[in-house]
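Scrolling down, you'll hit the structures one after another.
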Structure P
Amino acid sequence: MKNIYKLFLMCCALLTVSACTDLDEKLVGEVGAPFNGEEPSFGTFDGGGAGPSDAVSSAYNQLRESGSANHGGYFSVQSVSTDEMAVTQKGGDWYDGGIWLDVHRHTYGPTNGPISGTWGQQYAAIGACNTALAAGDLDANQTAQVKALRAFFYYRLLDLYGRVKLVTSPGVDAPQSTRAQVFSFVETELLASLGISNVSNLAADLANSPLGTAQTPYRINQFAALGLLAKLYLNADIYTGTGVPGTGTSRWAEASLAAGYVIDNGGYVLCESGCSVPNPGQRPSVASDPDELSGYAAVFAPNNQDNPEIVWSIAYDNVTGANMNFAVMTLHYSSQFTWNLQSQPWNGYSALEDFYNSYESGDKRKAANFIVGPQSDYEGSVILDYAATGGDLALDYTTDINELEPNASRKGGARLGKFSFRQGQRDNMDNDYPIIRLGDMYLIRAEADAREAGNWNVALTDVNTIRARAGISALASITADEFLAERGREMFMEVTRRQDLIRFGKFNDAWWEKPASAATKNVFPIPQEQIDASGGTLTQNTGY
């Protein structure tokens with residue numbers, strides 16, 4: 001039965017590959033393992049569901065609808081535009097009109113589909129927030145939450161496009177604001193949701209905040225709002241200036257205060273060796289598969305809903321909370337047999353080799369974040385790529401990629417494994433996606449303190465706290481470039497890399513298959529379709 005099951009899946013896979021797959025290759029090879037009369041079965045799994053149902057659910061549900069962890073929207077444009085990952089063209093597979101090549105090379109323009117779609121996703125979410133607020137039936141806590149949530153979506157627009165419209169009522173248009181004005185709006189809304197005027201005296205000022213302090217990861221509490229402020233202040237120089245470092249007003253002290261308050265008062269803890277969950281991806285016949293996922297790996301597991309490090313997260317569920325699709329986005333078609341995926345993966349996203357190699361060999365994050373090397377199925381047998389060319393059918397993820405286009409290797413590049421997979425995985429995953437987590441707060445405080453002091457060694461205490469969790473030795477000194485690399489290793493796949501590269505003056509550098517780009521690429525273009533529909537109330541960003 002096992003091999004009937006395999007043959008059935010393989011036949012279905014080859015017949016149902018979407019437009020992202022080239023079926024012109026010659027199929028070779030055959031399944032040769034003996035029948036054993038058994039079929040995989042999977043136990044009951046608790047992924048936490050899709051969050052609570054209450055008066056603000058419709059607004060919060062937009063976190064899943066706004067491209068946060070699936071293909072083609074916010075996650076994609078934030079990540080593929082960096083040195084973390086690429087979507088390579090594999091012959092006729094994944095060309096898609098060159099849109100992902102343009103995002104990777106920073107040759108994107110106002111008609112790029114994913115960039116345009118991301119704009120629409122955020123404004124749809126803002127519309128849901130405005131509708132919830134306009135209904136007039138929310139209490140003070142719920143009103144504060146929805147205003148902070150709307151500020152979060154405007155924070156995304158501020159970061160991506162800069163000059164946007166601050167629409168705050170259903171059906172009412174607004175003029176285009178400057179980037180500095182959007183920054184001020186986001187800051188003001190977050191402070192108001194907390195019931196404070198600044199972050200200078202948080203211990204006293206938060207006593208009457210409409211936001212609560214209970215650890216409710218699917219809702220915004222005081223610590224989630226402060227985490228958002230910390231992220232905003234960390235990038236204040238960029239957002240209030242011309243988009244390059246040193247041209248705006250820095251807010252390092254406020255970033256440190258906000259992040260430090262979360263660290264010291266929130267009751268959250270780093271998930272370390274004693275913090276673990278059962279491994280939902282374990283294959284009983286494969287000895288190398290651990291019984292449990294612990295520490296860093298547990299933070300992003302399919303059953304991470306109760307993780308003590310997560311302050312605020314997006315609730316995903318394979319049935320009731322769709323739109324997390326990393327498994328199908330990154331895995332090779334034949335990796336369907338490792339996790340018994342219910343659908344064939346798309347073989348799209350891969351990590352860049354230099355980014356993969358930035359990790360030390362003993363770094364636990366390296367093992368958790370990437371899938372590399374020979375791949376085996378549920379019972380430990382070698383997986384074959386039946387459409388492979390060149391005679392080597394074994395599926396072996398190499399860390400190098402031969403080229404971005406036009407004929408990138410189908411097996412090239414480490415695959416994105418940070419948000420790990422479970423057996424019987426559906427297209428929609430169960431892993432909750434952290435927006436604010438404690439590890440990020442440590443690094444924000446570290447960077448802000450170092451920049452405020454003009455001495456990167458000031459960051460060492462917090463950096464070494466993060467490195468200790470990763471199982472690597474403490475640093476005796478650190479430079480700006482080393483801090484950026486450390487932050488990259490910790491925050492992979494959490495949509496901070498583009499911001500970090502811009503803040504450190506590195507986003508316009510050349511990297512693999514990408515030439516140096518102009519500083520005007522530090523903001524994305526206003527979508528042309530939005531300009532055309534605006535009646536002259538939207539104008540394009542400089543350089544497009």
Structure Q
Amino acid sequence: MSAAEHTARLESEAAGATQQPPDTYWRSLILFNSYRTAAALLLLLAAGYWGNTLQFGSRDMRLFLFGAAAYAAFALMVFVLLRSREHFTWQLAIQVGGDIVFVVLLMYASGGLSSGLGLLLLTSLAAAGLVSRGQLTLFFAAIATIAVLLEQTYEVLRFSESGAQYAQAGLLSIAYFAIAWLSHELARRSLASEQLAAQREIDLANMAQVNQLVIQDMEHGVIVVDGDGIVRQVNTAAERMIGGLRGGGVVALKDRAPTLHGRVENWLRDLQGSNTPDAFELGPRLRARLVPVAARRGAGAVIFLEDQARIQAEARQLKLAALGRLTANIAHEIRNPLGAISHAAELLQEESGVSTGAQRLTTIIRDNTRRLDRMINDVQTLNRGERAVRERFHLATYLNSFIEQFVATEKLDANVIELRQATDSHVMFDRDHLNQVLWNLCQNALRHSRRGPGSISLLAERSRRGNTVRLDIVDDGSGVPPESRSKLFEPFFTTSPGGTGLGLYLAREICEANGAVLEYVESNGGARFSVTCAEG
């Protein structure tokens with residue numbers, strides 16, 4: 001329900017337009033009648049036990065007892081009518097009308113205004129105004145005033161009472177209208193407050209929903225915990241990073257992430273913020289940042305989890321975007337003069353009578369122009385991007401064919417590459433792309449290996465990551481230095497004097513285009529690279 005609809009409903013209820021008031025109206029009417037029943041029984045009890053000492057029934061005790069008993073019976077009968085939950089306004093009018101009739105009757109039986117029973121109508125008018133949210137309140141006050149004045153007039157005419165009592169009747173009537181007006185204003189303010197509360201409730205609900213959607217779509221993980229370490233809110237990214245935070249019932253952070261809980265608990269206890277940092281590393285891939293939910297730290301915290309790998313990838317993409325535009329232009333401008341240099345070097349080699357020194361120099365020119373040409377091709381491939389056309393093929397057959405081609409091209413003994421298979425699976429991959437990735441990885445492995453039997457190993461097995469196959473390329477070299485491992489897949493980073501630094505980067509981009517993952521695996525021996533791809 002919108003705010004306008006809710007407000008319209010409240011206004012129509014206040015104007016008597018609705019046929020079915022809310023349950024709160026009926027509960028208020030039941031409480032009002034409970035007061036009426038208690039007052040009638042109390043008057044009946046007082047007259048029965050202390051009739052001689054009180055002014056109640058001083059003019060006609062029998063009439064007073066009859067009136068009090070009838071008043072109590074009327075109140076009990078009203079309970080029966082209230083069970084129907086129909087015609088709210090009419091039931092309220094009947095109840096207030098009954099109050100006026102019976103209270104005036106009891107006043108007459110007790111000697112008129114001097115009995116003080118007329119004050120009971122003040123409570124009835126006030127309650128009627130609050131219960132009905134201001135409906136007919138002034139009308140009820142007018143009826144009560146007329147009834148009291150008529151009763152006083154009857155006493156003056158019937159019993160020759162002094163006309164001075166009219167002043168008391170007038171003051172009581174003024175009190176009736178004052179109470180009626182006050183209850184009317186209170187009811188009006190209450191209605192306005194209800195409308196404002198309804199609008200605020202809708203605004204808060206909308207804001208909470210918007211906040212929830214924003215938090216859920218955030219790339220950073222968000223966890224909200226209270227002062228006791230209980231998880232109050234968590235988004236999808238945080239669930240993906242840590243897991244188990246959305247279990248049913250109460251979820252304690254210490255049960256799902258003990259390390260994070262320890263840091264958060266120390267941070268919450270450090271109310272001055274002098275001993276604990278607001279941001280800290282949480283393992284090699286995550287960074288946590290804490291923000292208090294209130295001015296006081298102990299009330300709870302909002303934990304932002306940042307995926308360092310994603311941040312590094314974004315920084316790398318920004319770097320590559322700028323670098324790509326520059327290198328593409330440079331590569332285009334270099335290709336033509338490079339071709340001319342290469343062609344001139346070939347012509348020089350074909351000339352007769354060229355000295356050995358000149359032959360060696362032209363060979364150097366030719367080799368370096370080829371290296372530059374290869375670098376230009378890599379740069380253009382980098383800027384062009386790779387589009388995968390994945391197909392399903394038998395991995396073992398493909399690997400055997402690849403090894404034959406590789407050893408033949410590189411002029412190696414057949415036993416230099418060893419193939420070990422723990423699975424007979426099919427994979428989903430672009431065949432040309434996989435060939436490019438493996439060729440690059442095997443060339444790197446060959447460059448750093450001992451070139452003996454089994455120096456390069458290809459290991460194929462089913463992975464633990466669902467329906468995937470893992471292919472490892474391992475060499476028997478000295479491995480990758482620890483300081484270089486974090487930069488392996490950065491573009492233009494190379495440890496080889498003749499390398500372009502784009503091979504591993506392009507290989508990983510190709511794998512991602514095929515829904516696969518290329519990563520470096522820590523090992524005790526030589527370098528080990530792993531390609532994890534979907535099983536076909």
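Throughout, read-outs are computed from the coordinates displayed, never taken from laboratory work. Just so we're clear, the structure is a prediction, and the values are computed from it rather than from any experiment. Cβ atoms are built from the backbone, for glycine too; each structure is taken alone.
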If semi-axes √(5λ) of the Cα gyration tensor in Å, for residues 223-414 alone is calculated for P, Q, the one returning 60, 24, 15 is structure Q
Matching -20000 (helix-only ellipticity at 222 nm (-39500 (n - 2.57) for each DSSP H run of 4 or more, over all residues; to 500), computed) against labels P, Q points to structure Q
Candidates P, Q; mean count of other Cβ atoms within 10 Å over residues 231-238 computed = 19.4; producing structure is Q
Calculated from one of P, Q, mean count of other Cβ atoms within 10 Å over residues 151-158 reads 24.9, and the structure in question is P
One of P, Q was used to calculate semi-axes √(5λ) of the Cα gyration tensor in Å, yielding 38, 26, 24; that structure is P
Value 8 of relative contact order in percent (Cα under 8 Å, 6 or more apart) was derived from the coordinates of, among P, Q, structure Q
